[in-house]
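The data blocks that follow each hold one structure.
Read-outs throughout are calculated quantities, based only on the coordinates presented, and are distinct from any laboratory measurement. Remember, it's a predicted structure, so these values are computed and weren't measured experimentally. Cβ atoms are built from the backbone, for glycine too; each structure is taken alone.
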Structure I
Amino acid sequence: MKKLSISFALLLFIAVSQLAAQDTFSIVAVDPNTGEVGSAGASCVDLFETELNSDDFLGELFPGKGAINSQAYYLPANQKLAREQMQAGKNAKEIIEWLKTHDAVNKPFYRQYGIVSMSGSEIFSAAYTGDSTDSFTGHITGPNYSIQGNILLNEEVLKSMEKAFLETEGELSCRLMAALQGANVVGADRRCSNNKSSSLFAFLKVAQTEDSFGEPSLLLSVRTRSGDSIEPIDSLQILFNEALYACP
């Protein structure tokens, strides 16, 4: 019993310490033709001021199965719960419903998730935006994608991401990069207005069906410091182009 109490206290401490770690605009998607799964996102969080070692922490790819982005008052314990549900064979809609009632510290109203999953030829997409996430907050889902964000300049940020994703041809990676560029405006994450950028870090990753979990074929990321006034999405685009990804 004492052990359980300590574990709960630790979760509570983590939850409180992560309250400021809002992860802002992102997309998850699958390619029904190739089976590739992908995730991309950006946020105005100075990762140099955190203990996070990776810039792509909010997105997880499950080769041949789907992708999950966990954000808004990000809590690793909830990401783990979502991962376990995907690995157990649940589809995107089932996982969302499960997460709403199984939050690690019983505060689902602070969370935001975007999930896509595949089961044979069937594709599922689903999202959840808690009532207590910070405005502007919302999500857009399509047949094979989910776009979500919070602390946004306005709803147009999400709509522009969707438009760019849908109108871009080529590989999934090209479409994800285009979606991020759709949000490349100063203050897309409102906290970065004074930094004259959309965000402070950005990432993009894609896993092919034969990849192992945690080892995607493509992983690119950029982190900048608050006050640098550097646009991470433009820096990510340079890395993307240098990786020789030829987009139409």
Structure II
Amino acid sequence: MASTPDHPNPLGILTGIGVGPGDPDLITLKALKCLQKADVVAFPQGRNGQPGLAQRIIAPHLNQQQALPLAFPYVLDQDQLSRAWQRAGDRVWQCLSQGQNVVFACEGDLSFYGTFNYLALSLERRYPTAIVHRVPGICSPMAAVSALGLPLTVQSDKLVVLPALYRVADLETALGWAEVVVLLKVGSVYGQVWQLLEQRQLLDQSWVIANATQPTQRIYRPLTAYPSLELPYFSLMVIRSGADPLPQTLP
């Protein structure tokens, strides 16, 4: 943001952009324009010195912007997480207070369990004058069903998304209510889920997609052939709990 005599150092703007599930071509035009105009590009820092997913997605689109990797621990402890988000917000504020526009790249969509939400909330609470914009993106369930060649929902289908399944009872409840269930990050509970689907005779109506739209994408079907799987972090399952994988007729 250029300064003027009346406003020698106006605040920069933080813009969160959803950059999609993995394929760099799935970023929206609006997100791309924001990315390429930004002074500073922030993203979650990857593990073990390796680039994270969001960083890999945006790499082909960057010019000469300043990179701002932000460290977020992979833990469940709320105190550690809160401190990490505060530190990230402070680092972003340093740029904004100098008049630099910052874009934060978030894999998938911002509002769909996106990391950007915590950064934005922390920033706005600690620095009430901060200006925050949001640009939506494509989330992983949409990418997964496109890879499968299926619609996510049709007609009157009810949809349930479970973000991280720690209790099989949650899945049993969802299957009793919805025609379509999506399990995110299914790898840690895959064996338990497989047994439940076998009991309910739903293995032929279920699919697993690992790293959707990425070069390492892999689809597992039929699940009757995969009672156990070692799945990467970005793996999800789609379950259609009706008698047929899809309705026999479409409008």
Structure III
Amino acid sequence: MLDHIHLLVKVHDPRQLISFVRDYTSRFTRLHNDYYQRQGALLNPYGCAPKIGHKRIRSGIAYLYNNPVENHLVLRAEEDRWNLLAYAANRYPFSEKVRMDYARWELRKALYEVKASRQGGRILEYAQLERITRHLSPRELQQFIDYTIWKYNPVDYQAVICFYGSYEEMLTAINSNTGSEYDLKEDAFAKDHRIYKQMIHYLVIHGRWLSMKEVLDLPEDGRKQLAIQLIRQLGATEREADKLLRL
């Protein structure tokens, strides 16, 4: 999601989950803070809702994949890129398949670097991604994102599909059940994430900045002035604007 992460993880011991979450959140926070030149915690303490038995596991799957639907970002679960559902059936669900013999050198070079990093077990860092995508066209960038997700995709789709029988049956079940019967507490104010997209669009597409990194690099007083603009122009709440601008 735009301001938090959902995971469905199979573990045999709660200590495995604690260790896993600690490792990936600490690494992600370090990479994020290094790139944005900030310090301190980035993510709130994680919540955990154990799912035991096929029925509760299916409700957990529906909840996870339907979170973008619940937050008004898409109409159907498979239309969201970042829940990774569409990648169960297609390597390039949001772009044209790359044809390396016709691709520009800039795109081929970027894809080769992703492939080499994946084969070497290395993480793609913020600065690296910024560097290798700098000269890609909007169309090529979409192809690059699909390729990168495919290469690094951690989802065991067969383990998920086995609860339904087939991918098609899983889609039908997920889209018939928004996953409203869940037991994870979330901020009530954050149920419509379209406002975050609108604020980013306002700042980066229509503003004078090329990326959110440039916005977040502004001094605090500058970000406070932007927050006032977002509240007045887009109807964002103070908390939503402050959250986006790290105030």
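Out of I, II, III, which one gives 3.6 for distance in nm of label points 7 Å out along Cα→Cβ at positions 163 and 235 as computed from the coordinates?
III
Upon calculation of Rg/Rh (Cα atoms, Kirkwood Rh), for residues 91-194 alone from the atomic coordinates, which of the structures I, II, III produces 1.10?
Traced to structure II.
Work out distance in nm of label points 7 Å out along Cα→Cβ at positions 107 and 219 for each of structures I, II, III, then name the structure with the largest result.
The structure with the largest value is III.
For structures I, II, III, calculate distance in nm of label points 7 Å out along Cα→Cβ at positions 67 and 83 and state which one comes out highest.
Top value of distance in nm of label points 7 Å out along Cα→Cβ at positions 67 and 83, among I, II, III, belongs to structure II.
Matching task: 6, 24, 34, 28, 8, 0 is the computed value of P(r) over Cα pairs in 10 Å bins from 0, in percent. Pick the structure from I, II, III. List each step's numbers first, then the result.
Values: I: 8, 34, 38, 17, 3, 0; II: 7, 28, 29, 21, 11, 3, 1, 0; III: 6, 24, 34, 28, 8, 0.
Structure of origin is III.
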